[in-house]
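S.K.: In structure tokens below, several structures.
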Structure P
Amino acid sequence: MNNKTKILVEGAVMVALATVLSFIRVFRLPWGGSVTLLSMLPVVLFSIRRGIGPGLTVSFVYSLIQFTQSVIDGLFGWGLTPGILLACIFLDYIGAFFVLGIAGIFRKKNLPGWICGISLAVTLRFAFHFLSGAVIWHSYGELWQGFSTENSWLYSFLYNGCYMLPELIFTLVGAVALLAAPQTKRLLLPEE
């Protein structure tokens, strides 16, 4: 099997694994967002192993699948205007999951670089959700949580932090566990 085919198959397997893991939720928040059982781990490990270019490709495919799942869950039934809907699609799905592909940015720096790359990727995903929450979904904080629109930035920070911080911790623990074990480390080491 040539190298391009090997990378393509490996990427497809990682997207499939990430998608299956995204259905295993540790807990789910009422207005979107959930802590999953390591759903980002396959995507970030692929980026570390194969580099940013292939990582971004795989994360883009994963973002499209996440968007498709949201459509099935009823995204279009939320009564959003077309402009707000497009902003939501970009911020909460396409952009937020696409940035996971940059986890391999420090892939040549061994474990500390891998931890920094994963942390950066998940923090950027948080930034997309945070911006969406403050700009698009601020009215939910006002209506349901007692936050006024002046506090929509704080509300978004707290709300999205409730699931993104545990997701970051779970992803880092999973990555370190897999990369520390000799049996899996050799399978996951970066390749050119």
Structure Q
Amino acid sequence: MSNLESSIVLAGVGGQGTLIAGKLLGILALKLGLDVKVSEVHGMSQRGGSVITYVRIGKEVNSPIIEEGCADFVLSFEEVEAVRWASLLKDGGVMIVNSQKIKSLPVLMGQVEYPSDIEDSLRAAATGPDTKIVKIDALDIAMEVGTSKAVNIVMMGALSNYLGVDEGLWKEAIEEAFASKPKTIPGNISAFEKGRAAG
């Protein structure tokens, strides 16, 4: 069994590209002849609100929903979102966290404070002692290829280390996902490679 046969949660805020990351995983699954279900919960994506995408991949998948303590992987594109969705991760699962901090509207208006103890909160929220937490600065890596919009592909690169899928297949899936914007393909492949090295 490939580790691609997994339940994967992609969590972030509006505009970070969780939806295209889910699409990329879907393309990859179909290339391997696997069943895939993707459920997108947009939240307040237009206002920088919480956005979560569930991706379930296997021989046969009946529902896209991932319940608490059942996700093999949680990818959080922002630190507070990591804490918010950590309980979905199963014991022994892997959480990949982008160290980026995006202040929500209530924080910017001074109504609430951005948490200062993210690391402790994350450990407390993650289920089980065998949970692995991997932190990377995906925004900094994305800027190395010239665009903050590549954060999602950097995160996919980091995830690829755990899924046992040939790197060439990932790159084919990236080419397919961005076929309508061919000029962005080389940058996204570079972002993927850098994320893979970082993760």
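Read-outs throughout are calculated quantities, based only on the coordinates presented, and are distinct from any laboratory measurement. In this text, all values refer to a predicted model and were calculated from it rather than measured experimentally. Cβ atoms are built from the backbone, for glycine too; each structure is taken alone.
S.K.: If helix-only ellipticity at 222 nm (-39500 (n - 2.57) for each DSSP H run of 4 or more, over all residues; to 500) comes out at -22000 when worked out from the coordinates, which of P, Q was used?
M.R.: On the way: P: -22000; Q: -11000.
Derived from the structure labelled P.
S.K.: Turning to a different aspect of this structure: Out of P, Q, which structure matches 21, 41, 24, 11, 2 when P(r) over Cα pairs in 10 Å bins from 0, in percent, for residues 60-131 alone is calculated?
M.R.: Numbers: P: 21, 41, 24, 11, 2; Q: 20, 45, 26, 9, 1.
The read-out was computed on structure P.
S.K.: In terms of distance in nm of label points 7 Å out along Cα→Cβ at positions 20 and 84, which of structures P, Q is highest?
M.R.: Details: P: 3.8; Q: 2.1.
The structure with the largest value is P.
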